[in-house]
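Some structures are shown below for you to check.
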Structure P
């Protein structure tokens, strides 16, 4: 097909928020761009195909996206882009051998990890200077239709306009004191109000859903995990998502999953619990989850700092809180912390405003 004229190399370009999506998804993003600009951010939606043509010689590769992001950091007008929203589903079956590749596939690079060989890492794609930290706060909407994009735009903006519940809900896998101990540590060291913190350890999916529906601004899980569940004993699973009911007059919670694989959006034949949650009408619009297996001892400092940051008004948007928590990781200390940095990511819009409880609650 003929190449289109591109202005992506124009050095007068400037944007705080970059949104990358396939052409058929771009129009659905217009209300989000308008809302962000009304909040004072400059925002721009970029055609994925244009990036491939201009920065990858037509190659449909995550390297093409990194090349583009590097160009914006080094050559676009200041301030350089701070937030990156990737709109599109992923798969590790790039060549579509299984015939299940998403229509609007947006790739993510593979990185080597200790416990599961290779996995996808959007954070690695946003590392434009080679220091292993992402240069932009990155999030993904792993959806594959204009309708699904429009729904997430509407739900994200509605979240920002809805007051937060004052409670925090901490769930943990009850099969090991390692997990309940980490959850206790996070409650005690993250500045949360003890009388507004609910502990639910070793619970059933139904019990978790009941407390969730009662209201919480933050839901945290610590323990074993897989693509489709929290905990060896089904602390929460795909079937339980249908039990969620966001009919309270408070915002859906931020969901933090300090576990393994629940954010793995690139399986060609399975849907992760994070993907299912964010696409549920009564689910959250902001989730932190991992695409790999990591150790809870290495997750703990990151988890503590992230929860502290989410409460700190210095960090207005969720991407700011996530970036600051990652910047505190000493990647030279051990390879495991680098894996935390690479594989824990945001399912959601990194430019979303954090909805916190009011001081009166």
Structure Q
């Protein structure tokens, strides 16, 4: 485990939380552009994903089926549980955040990571699940690349396949799926792979005590790229920004340098173990999936407690953040981690079981 990456996961999840809390502050603060920066947490997750996939398969021969099954066991069970819970709430007469309509088609497509338009947006029942559609797409591409016999050829092949998905944009195809999967944000998975190779090169050419200046430079560059679009983007203008190439080449590059800096710092012996951020990072997936529901619930309670706009916003934001982290930690410990371990163990035993022909 690279501890600094777990800490980075924690920060990314909290960033996305604050992005979604902007709605409670926009009528109070004169400007909320800094809330919009929280959306870059998604970009960090994407770069992290590319980096981890490259790092975990670079030095060992892993089969495509083993890789894909492990990723499915990691992502799918908890997502299905949350999707079923949202569906139950909706059918019970409640309105979970982001769910204003529900059909069998929406339900099935949400479960199987098939993008579709709902209320004008390409979002599944669990709204933040749009990122998982891209994650699963990347996993499929990566698993295909694992079929290439020579390990050293796999990661550039993944980058090429990601770039190929952009071709429909240049040829002007109007198909929904071509446009959806051709979103430039998927380049960020490639950035993660490139990040791994940069670090591998640094480890071969630099002594650990010489890495620290590079880490500081990477961190400075990440801040430059993170703040670059600040004057042209606010939290309420995400739709136009999301579809533009500017995102991967600002926030995507910022995430690239943040990941590069985090791993470089750990290689130099600097790990930030304070305030339970490693534990929060472990639970970041659970936190990411449920934070919207926590914000929605906290806002209902805050509305009862106070009619003052500032108090309402503070109670909602702080209360939802505490609830998201607490619930995420509980879900990780008692649901996510045990499920993942059990499914992986079952799959391993299934593969080890001798076939009838071998006795």
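Coordinate-derived values only; no laboratory data. Keep in mind that this is a model prediction, so the values were computed, not measured. Cβ atoms are built from the backbone, for glycine too; each structure is taken alone.
Tabulated data
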| item | result |
| --- | --- |
| Answer label among P, Q for the case where distance in nm of label points 7 Å out along Cα→Cβ at positions 147 and 251, calculated from the coordinates, equals 2.9 | P |
| Highest-scoring label, criterion being distance in nm of label points 7 Å out along Cα→Cβ at positions 91 and 107, among P, Q | P |
| Parent structure of the calculated result 28, given that relative contact order in percent (Cα under 8 Å, 6 or more apart) is the read-out and P, Q the choices | Q |
| Parent structure of the calculated result -9500, given that helix-only ellipticity at 222 nm (-39500 (n - 2.57) for each DSSP H run of 4 or more, over all residues; to 500) is the read-out and P, Q the choices | P |
| Highest-scoring label, criterion being mean projected area of the Cα convex hull in nm², among P, Q | Q |
| Structure with the greatest value (metric distance in nm of label points 7 Å out along Cα→Cβ at positions 27 and 267, set P, Q) | Q |
| Per FRET efficiency 1/(1 + (r/R0)^6) of positions 171 and 211 (r between Cβ atoms, R0 = 25 Å, to 0.05), the highest-valued of structures P, Q | P |
| Comparison of P, Q - label where distance in nm of label points 7 Å out along Cα→Cβ at positions 19 and 179 is highest | P |
| Which entry (P, Q) yields the derived value 2.2 for distance in nm of label points 7 Å out along Cα→Cβ at positions 11 and 155 | Q |
